[in-house]
Each structure stands twice: as structure tokens, then as C-alpha cells.
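Quick heads-up: structures coming right below.
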Structure P
Amino acid sequence: MDVDYGLLSLAPAVATLIVSFWSKNVLLGLLCGIALGGVVTGQYNIVSAFLLPSLGSERYAYILLVYLWALGGLIGVWNKTGAAQHFATTAAKRFVNSRRSAKVFAWTMGVVFHQGGTISTVLAGTTVKPVADREKVSHEELAYVVDSTASPIATILPFNAWPAYIAGLIAVDSLRAIVPDEQSAIDWFWKAIPFNFYALIAITFTLLLSLDKLPWIGKKMRAARIRSIETGELDRPGATPLLTKELGTAKVPEGYTPSLIDFFVPIGVLLGLSIGPLLAGGSSMILEAFSLSVVSAMLLAVIRGMSINDVFEGMLGGIKGVTIGAVILGLAVTLGNVSEALGAAQFVIDSSSGALQHVPYILPGVLMIICMFVSFSIGSSWGTYAVIFPIALPLAYAISPDSLFFVLNFGAVLGGAVFGDQCSPYSDTTVLSSMACGADLMDHVLTQLPPALAAAGISIVLYVTIAFFSFL
């Protein structure tokens, strides 16, 4: 980066947040943020400067193919076969008989499908939604449960790609004394799990909300709960659910009988290719997992008697149903590239380093706040990790080589970035949990912020308190 934009580097992210919350229109907010990025950089042709490079990038192509086309196709086929609804109905006969048990079932599915982010939100949301709708669980509550058991659970049940990814970020020269190689970096990830306070508290809060035992859930969430109980309305009047009608209800052709095999075979393919290679010491095959999952769902439907035309109608209807998600995520990728071009994350870190000279024990809390802000702004925990881990952990080790202080800062970065990923209105998990649960995107964002902020606040206090006593 040749130009130091200073405070102006934050302008696009801040503008996006302000417009998104003011207008409750994420698309408008993203467009305004990107346009402001063009003004700040002097690259007024934002189409050629930012949009085309971002939308033509491998990252967006990956999102489009895997999480939207393959995902939308799989959900569409399931709507034709009735697979997810049949699974949910079958499970409901044993486990779900009330609003509370429906939410606990959603929480359980989020824990079971703990691969993080998109996989968790899609599997938990689409399988539980029919039962939750039947039991009159508001879409705001359901989306919060699904979203809060996505990325948070992936950092405390790390049988996924997260440890390996982060290990590659922290196995740097400045940490060779404490992190000599990537395997030791993975070991540090495991050691940091008990200190990943945000994820642990967020998962606990979500379970308590599912049990109707969380004492403070915020005004908007409480209103959503009361509305669904008293009126049966699952969305507020005037809401715009992100799930379109193509994905909202099952359209099983006459003569086709839904079966559990329609659900478990594609899920088995998806989880097998996602988790199996990791257990064998390899890399998760996400692209192959989603692609072969939808192919297996289509082939199975044909084998079981559905016409090819009906199968493709379901797949295409599913893809059509997630089009708005493709647009939002495409603009989110672009905004992330704008923020990176401006050096926003680096500015936040640099501007906060001076205060640490005399009060080193505040570092874990400061890092968590930085990660919360950066991740909320760019909508990506992994993007935040890529920027902050290589800087934050060497700084922590330079302040104190104590292993407790090291894992406190490790856990703070893990949890802070997950908070932003979970709560940002243009994070893929936020968008997809709204989509899978049929919730209005901004309603989901605004209702989940109070309990998430409470969990974050408690976490920050714990970090500062423990670090303070570690320096005595």
C-alpha cells in the first residue's frame, strides 16, 4: 500500500454500517461503502477499480459455486423430495413437542453440524425450520440460534479446517521460540479453547435462550417472542424474509414419497468429504463435498422415481431462491477488498498500540475489541485472522512470554473475530442463517446483537481481569 489513508481508511466500513442500520437495507449500505471507497482512493470508476476484480476473483467464484449454486441447488432438490422436512418431522416425533424443544433441537443441530459458518447455518436452519415454524418459533429467535451455533462452535469443537488455517497464520519467524512449527501452532489452538470466552458464552447463552432461561435478550427479541406466541406471526409486519418462496415450502411431486434416505445420503456425502479427509490428515474437500452432495441428491431422487424434469426444476428453483444472497455476498467481497486496499485493519491495530506500554494487561481486551470491530466491518472472521493473528500474537509474546498471557490473547482474537462474523449484516453466516431460517436480514441482525454484545462484554471483563492478576 503506497498511501497511508489514516482515519479515512475506516470511512467505507463505517458508512456501510451506518447506512445499513439506518435504512435496514444491506445492499444500499454496501453500495454506499464501496462508492465512498472510490472517493477516498480517487478511483471513481468503482466498477473497474473494485467491482470487476472482486466479482471476478477466485474467492467470489468459490462462494458463488459452493455456497450459493450448489447450496441453493441442494435446498431446491430437498424441497422437491421433501427430504429436510421429512427428517425434521421424523425427529420431531421424538424430540420436538413445544417451542422450547424446537429451539433446543435447533441448538443441538448447530452443535452436531459444527464445521462452522455456512455448513452449520445451512444444515441446522433448513432441517429445523419446518418444525420450528410448526411450533411458532419466531424467525428472529431461530436465526439467532442457528447463527450463534455456527462459527462459535467451530472454534471450540475444532474438528474442521479452522486449526490448520490459523496454524498457518501464527507459525511465523517472530514466534519461533514458542511456536516452532505448524503442529505446535495447532496445539496452541487447542490450549486456547478454554480461554475462547466469547464462543463458550455465546453457545451457553444460545442454549439458555432456547430453554427460555436467558434473563436478558433485548427488547426486539422479546417482542419477536411475544408476537409469535400471541399471534402466531413468525415475522414482524412489513418484514422482508431473505428466504424466497422458491425455498420456503416443499413442492413434492404427486406420487413421490419422501424418505430419510433422501436426507442422509446427501448429508453423508457432504460431511464425509468435509470431515473425512481431515481425520485422515488431509484437507477438507469443500468444493467437492457440496458439488457431489447436490449430485447425489439429484441422482437418488431419479432412482427413487422422480422425473428428471422435476429434479432439475427443484435444483433451478433453489438456485433462483438464493440469488439475493449472491448479490449481497458479492458486494461484501468487494467491500472487504476496498477495506484491504485502504489498510483499515492495520490502521486500527497501529493506532491502539501506544496505550499498551503502561497497561499491558488490557491487551487481550483491546485485541478482542479490535477484532470485533474489524470483523464486523468486513464480515469475515478468517479475513480478520489473516490480518491480526500475525501481528497480535508476536506483540503479546513481546510483552510477556508467559503461556497464560499468550493463550488469553489467542482466545481473545478467536472470539472477537467470531463475534463480528456472527453479527455483521454482510457476513456470509449472517446472510445464510437468515436465508435458511426465512428471516428478515436486518431483523436478525438487530435481535441477535444484544445477547451477543452481552457475551462479548462479559468476555472482555474476564480477559482484562485474568490478565491483570497474571501480572501481579
Structure Q
Amino acid sequence: MKKNNLSLENLEAMLPDDLTQQQKAKAKTLFYKELALKAHKFYNGKMQTLPKAPVLGFNWFNAWYTPGVSNISTTIRDNNDASFELSNRGNLVAVVSDSTRVLGDGDCTPPGGLGVMEGKAFLMKYLGGCDGIAVCVDSRNEKGENDPDKIIDFVKMCQYSYGAINLEDISQPNCYKVLDVLREECQIPVWHDDAQGTACVALAGLINALKLVDKKIEDAKIVFYGAGASNATIARIVTTYGADPAKIIMFDSKGSLHSGRSDIEKDKRFYRKWELCQVTNPNKIETMEEAMKGADALISMSRPGPDVIKPEWIEVMADKSIVFVCANPVPEIYPYAAKEAGAHIVATGRGDFPNQVNNSVGFPGILKGALMARASSITDNMAIAAAKSIARFSEKRGINTDNIIAKMDESEVFPFEAADVAMQAIEDGVARKKLTWQEAYDWATADINNARESTHKLFEAGLIENPPEDMIKNALDNAIKKVKS
């Protein structure tokens, strides 16, 4: 195995030629799962805490700690907003989860979410230049039920240590109440990335996909498969942007959403779904077979595939149809199968297929923009501004049917997005700090470059070890064996 394979950029070429497309896709999924386990064990996780101030001599501890630091405490006491400037609070995000809906794996127990939450913190730092810390909490009450009020109380108590809160992997319907209450009652931005983040990036991808097929969003018939936090929020954000709710049909596990769904109306915990029932699918179309006839776009955020979305559903869609199948770790239908069924543009949530519609291209820039503006909240306008920013950046550098949206490795998108979000925060009146677009862009760029260079220099100095080549080779060999067996 060659050393350049450590980057995994040549993974497709490393797979045997005798594998089918479906086998290759499955092998990559199995490989990444096994590699993740081996690599996390090798590194003992993927985040650490390091000083960002120098130790020029031991007398400096008298300034960094006692007695000098007393002046920091009293200054913040007299002006709480000074905490954003005199501590790391202004660049620190808590990634909070009760781990009740981790990716496609369901309830993983409170510590089971640490891998994902550390992953979010990793991406925040490397892509957005802001610090994140994983905070997994036990939301169970005395009856053993997951109680949203426990998460709400926890976040409200600890908010003064952070510049923003990123909610993650909280099961519905609890996630709705947690977000809505905390957005109203916290003094810092509370962002639910599974919902708002996914909605932001999905809208960005949809904006550019519709441009490529020369269709307008207000004319588009859109089918949503899955009615969880992600799709429910995408539908809300997309209609706020301009889609016609009467041309939207959404499905949950029991069927289509419409005003006759008394089961949803009765369960007050699902108030977000009931809101959609009242404004979408006025003709009360009941089946996917009927709903997909002439549909311009399908947005699926449901359960891992690959046999969840049927090819025959895609076959009856409109010409130049758009299909977003974003379940992780395996899309609801593999892209090649969706294309064979007639889809013109296909996007997934994975980076090893064309058109990754994944919130990783959104939340680092969004949170950085909110932090720089010292925002008290992240408004829907700020989320839409981020979507438009990503779409505009992507179009400027060039888009096509296999490249509708910027990728994670296009580092320039994040400061561009962060600056647009900061400007929207100022316009919406939720910013504590005023700055120009260029000031925000330069600030974000500097912090992102610092984070990347620091990581690379630690690696070059041997303070971050190289992963063993055998670890990668063994993980790949095992994946190939499982696929072939």
C-alpha cells in the first residue's frame, strides 16, 4: 500500500474492478465504519484542549490566573457582555445532545453520541475556525422517559459559558420543543443542526439544482419523504424562501400529511407536523405512487437505504427531475440507480458521491457568522441568507448536474458564508457587535487559516501521529471480504 493512500483520495481506485457499483458503494460504507472504530481507538477520540496564549515565563501565570485574573472576573461581573471579549466564550460552541437519535442508529445512550458530537466540534474548528465542545446529557426523568424540559433547563443554566449552542441528535418530538423554547429564552444563539442546518444546505442545493433545470421554486412540485425534524424544517424554510405549500406533499411513516390527519392534530407534541398538515397537500393525495407523478423534486430524509426509495417512483417524475436522498450512512437509493430510473440531478448526504447535500458545508460558517456578530439568536432569515450565500458562492465558481454545491474542502465558502450571516444578524437586529462584511470575512478567514495551520503544524511536528498504514489496509480488506461473501 502506497503512502499517498493515507489521504483516502484514491479510495475508488483501491477497490477491485470486479465489484459492481452497488458492491463498491457498500464496501466504502463498511470501510469507513471499521476505519472510524480503529482510528478513534488509536487517537483516543479526535479533539483536545490546548492553550492559545503563550507561557513566556512562569510569572505569566500571575496574569493568566491569580492574582491578575481577578480583574477579569469583576469586569465581567459589571458587564456580562465583556465575557465575549475577555474569555473564549465569544468563539465557543457547546454541541449538546441526549443521543436519542444518533444518525440512523437511534437511541445510543447519552455517551453514545460523543463520536458525533466530537465530530461536529472537529468540523467547527477545522472548517469554521470556532471552538466546540461535546456535551452529552441524560434527559431521562424518574419514569425513564426522555424529558425535553431537562435539556432545556440544562442549556439555560450553562449558556453563560458559551457563545452559541448547537443542538444535535435529539429525537422528535422533543427536538421541536427544545429548540423553540431555547430560541426564545436563551441570550445566545441556539441552533438545531439536524433541522435548521440540513434545511439551510438543502435549500442551497435546491436553488442551484432548479437553476440548472431552468425551473422556478414557486412553480415546483416537491415531494418530501420523511417528516422528521430535518424534512419538516426544510419544508418550512423552503416555503419561506418562496415554494408554494400547495405544491408540496410530505410523507411520514403512516402516510401523507394533510388536514385530515387527526392523529397528528391530537398529539400536541407534533405541532410542527400539524402546521405542515394544514398548508400542504390540499388534495389529500395518499400514496407515493400518485404523489410522485410529475414531481419536479424529491427530498428524502428518512431511513438508511438502499431500497427505501423505489426506482418506479422516480420513473414517473417530471422531466429533469431532482432527487435528494440524504439518509446516512446509506442513501435511500444509490445515485446510479436513481439516475437509471430517470433522475437528472441526484444528491446524497455523503461526500463519496457527487452532490453532497450535508450540513457540514453550512453550520461551521453559520455559527462563525453568528459568533462574530455576537448574535443573541439565529433567525430563519440568517439560515436563508446562509443558503443563498452557499448557492451564490457555488454558482460563481461553477455548477453542473454533478456539482451543484460547494464541498467541505472548498475552504473559501466558509468565511464567505460567515460574513453573509453576520450581516443578516445585524440587519435582523440580533447582533451585539457591528462590523462590515469585509471585516467579518477577514476575521473568519484568519481564524479558519489559524485552525488549519495549527493542525497541520502539530502533525508535521509529530505531535499528531500518522495513522498506521496497516490500519487502513486491514479495514479495506475486511470491507471487501464482507461484500464478496
Structure R
Amino acid sequence: MKDILSTTIVIFGGSGDLARRKLVPGLFSLYQKGRLPENTRIIGYSRSAYSDTEYRAFLRGHAEKFAKVWNAEQWAEFEPKLSYVSGVFDDDKAFDRLKIAVLAGDGNLGNCLYYMSIAPRFFTSVAQQLHEHGMVQKSDAGFKRVIVEKPFGHDLESAQQLNRDLHSYLDEDQIYRIDHYLAKETVQNIMVFRFANTIFEPLWNRNYIDHVQITAAESVDVGTRAGYYDSAGVLRDMFQNHLMQLLALTAMEPPASFEADAVRNEKAKVLQSLRPITHARLGTQTVRAQYAGYLDSEGVPADSQTPTYAALKVYIDNWRWKDVPFYLRSGKGLKTKATEIIIQFKKPPHMMFPISNDFVISSNYLAICIQPHEGIHLRFEAKVPDTDSNMESVLMDFHYSDEFGEIIMPQAYEKLLLEALEGDATLFTRSDGIEAAWAFMDPVIRGLETKYGPRMATYDKGSWGPAEADELLNRSRRKWRHGCAEHK
């Protein structure tokens, strides 16, 4: 009987915030569900000095707090899988120790999943060290995969350079670029909703849809991260990755299959079809703003032009979406935390009902609620009882918590770790998709940093953003929807 290969998960940045709050609790949840491969070991690697015993105790304290379901007996079974190697990311001797630790499983490398939960400036160094120590070369004796955390580049040029650097040591099919938004159940449900339900897909085009809104609102401000945040801003932090990926899923064509490359091909086509926002159009298609008090935050220059809020009007130049506007917005310090996609349908072309001249019929819309109240809402018009033809908007809704009861929604990182272990790259971003998103966003970001961009607006914390964002839609007699926040 053939021996089962060991599986080793190495977390670079193993003592960091992401590892202790998301990654190890996610792996513990997979263990509880019986979904970790047999003979799995988890090695943390970072500069902090821990023995294996100290590392396990350190992680236990966080797992008790952040695990979806805490069970002390199961942790006691899981804990021996954890070990630790101390070192920096360009230290040959430390990587010698790491390789010895990996080989300690059964004397072979076996299956290896390396997670780069580290600053982007270290990505290439780690890939080079893994390659030079013979730890990522492909072979018949198990897979060798690397998960890369965002941000993936600071602009188009740096993203392209990072891709070239990683490709010096890894094949593209070994690289799993992670965006945790893509692992949320409601994001994954977008494709099921569209392509498994024939009542909506025939309407999913320019003939029936007036416009689309994609919102990622955060109620918290930048807090203690102001110094770091000011070097990125909302466009780099949210638009280039999360919102571009939601846009691609919403607008993509049906893939030929649910294979990873088939799905990612269609997503890349959408991003490559985005109509450039030229300098001349920045004033009519973009809004940028800072919440009141941002400039007083520690680490933020008094003359900072970094936006904490932005809104874009975007077009996709293909057959399905020609001239349908997509409105994207995201910001810090807003009224509530909400991520949602609004599909606004066109109004009926003719109204034959005997209604008053001042009555304005509301358009139907579909709200895909990604967080925090996961579900789908459909608003349509209904006749008010005991009237001739009076109408009111009514709602049909679906919520995961109502429909599936006690099923615990998995954390995004739990899902992504499992997909990487299984070799399913569907939820991970490919190099051409990354570069296409940057190719669109880079000129916008650079334009807004110059005299061509609109002036920096301001907004109060706890609001829905600046008045200029409302005007972006009002100019075409549209308005922002809060389809999920209004119907919890």
C-alpha cells in the first residue's frame, strides 16, 4: 500500500496578526470538520523567538478568542501539529532549519503549502530562498504551492515587476494570490445565482439593467493605522482589488465550466474591457474625499491628498454591458458596515395604469448583500389592496441565517486555505487579472493626484459620504441605494 504523503503548511509571519486571528483559527476549524489532509503539520516562521511549546501556548490564547467554535479537547488533539522556526526572510541558515523541520515529517518534502503573511517587500526574498533550498520545485512527490497576501503591488509597474520576480522561482500555477473577499459565501453565490437560475440570466444585460452599484462601506475610521493608510488610500486599499473583483464577478460572461482557468479567463476579459477614465473625464466620473478630522490623525501630513472615500463611474466596453454605468464606492468612517451589489433594472417603457401625474414608479432592483447581513433582496411593485391601481414597493428576501439555520458560516480564510490545499485556484487571482485591474486603476489614481482630478471633498463620520458622490448619480437622475442596510 502506498504511503500517504505528509502535508506541511508553512506560515511566513507565523506570529503576526493575520496568523493568530485568521489563519490558525481557520486551520483549526478545518481540523474540527475533518477537512485537513491526513498527516498535516503547521510550521510558523517569523523573527520572534519561540519554542514549539511557547508557540502553541501563544496561539491557543488567540484561538480561544477567534475560532468559530472553540473546543479545548479538539485543540489538545490539534496542538501537536504546530511547530515553530525562528528566522528572518533572507537568512540562509534559518531556511536550512526550516527545510529540516519540513523534512522531519517523513523524511520527504511531500505536499507543501507556503503562506506569505508578510510585507510585500519580502515576497521575492522568500520565493528565492524556497527555490534555492529546493523546497518549491515541482515533482511527482507532492504539490508545492505559495499563497501571496495582498497588496500585490503599489501600482501597475510594481505589480508587473513582482509577477516577473515570482515567475523567476515559481510557475504561475503554483502562485495563489489571495483576496479574502472572494471566499465570502455571498460572493461565491453570485455565480450560482446568475448561472443556475434562468429567471435572471436573460435579464443580465444592457437591455434590462439601467445601472449597477457596488458598495464596500466601513464604519470604522483609520484608527491607529493612519500613518500606513496615508501611503495607500482607499483606491489602492479597496478599489484595485476587492471592488474590481466584485465587478468582474458581477459582469463576467458564463464560463464554459467551473474550472479555475475558465472562470478566471472570463473575469480577466471584464477587467481588460474597462473603458479608461481619461484626465478629461476625471471630473465627471470620479469623486474623492476625506472624512472630517482625518488630517488630525497621527502620522498624516497636514496637506495629505490621500482619500478615505472614493466613488467611480465605470463603463465596460463589451456587447453585454455597452454604456451601462457601474458605480463603485468605498470609504472609511461611513454610516454602517456594508458590502453590497445593487442591480438596478430599467423602468417600464409605458405606464398604462390610471395613476396620478405626480406618482413616480420605482424601478425594480436586486440587492446582493455580502456583509454583514448575508442574503439577497428583490424589490418590485405591488398593488395596494382596496385601491384601483395604487402601488407600493415590496420586498422578497433571502437570508442565509434564516434559510440554513444553525449552519456556521465559514471564515473566508478557512475556505481559501482549503481551496489552496485542494489545488482549486478559482477563488484566487491570476497574474493577468491583477495587471488588468492595475492597468485601469493606475491612471485614475495618478490623475487624482494631479491637477486633473476633482478637488478633495469632505464628509462627516457616520454619514454615507460627501454630497459630491450623490451628485455623481444625480446628474443622470439616479441615486445611491442602501438595499441591504435598509432591510436587515
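Which of the displayed structures (P, Q, R) returns the greatest value of FRET efficiency 1/(1 + (r/R0)^6) of positions 64 and 440 (r between Cβ atoms, R0 = 25 Å, to 0.05) on calculation? Don't skip to the answer; put the middle values down first.
Numbers: P: 0.60; Q: 0.30; R: 0.05.
Of structures P, Q, R, the maximum of FRET efficiency 1/(1 + (r/R0)^6) of positions 64 and 440 (r between Cβ atoms, R0 = 25 Å, to 0.05) occurs in P.
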Fill in: Of the structures P, Q, R, the one that 0.99 was derived from, the read-out being Rg/Rh (Cα atoms, Kirkwood Rh), for residues 104-279 alone
Q
Fill in: With helix-only ellipticity at 222 nm (-39500 (n - 2.57) for each DSSP H run of 4 or more, over all residues; to 500) derived as -22500, matching label from P, Q, R
P
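Computing Cα Rg over 2.2 N^0.38 Å, for residues 240-455 alone gives 1.29 for which of P, Q, R? Don't skip to the answer; put the middle values down first.
Numbers: P: 1.29; Q: 1.16; R: 1.25.
It traces back to P.
Check the numbers for mean count of other Cβ atoms within 10 Å over residues 208-215 across P, Q, R and tell me which is largest. Numbers along the way, then the final one.
Numbers: P: 15.4; Q: 18.4; R: 20.9.
Once mean count of other Cβ atoms within 10 Å over residues 208-215 is worked out for each structure, R has the highest.
One of P, Q, R was used to compute Rg and Dmax of the Cα atoms in Å, and the result was 23.0, 74. Which label is that? All intermediate terms of the calculation are to be shown ahead of the outcome.
Working: P: 22.0, 74; Q: 23.0, 74; R: 24.4, 83.
Of the structures listed, the value fits Q.
Bear in mind these aren't lab numbers, they're just calculated from the coordinates by the rules spelled out. Keep in mind the model is a prediction, meaning the values are calculated, not measured. Cβ atoms are built from the backbone, for glycine too; each structure is taken alone.
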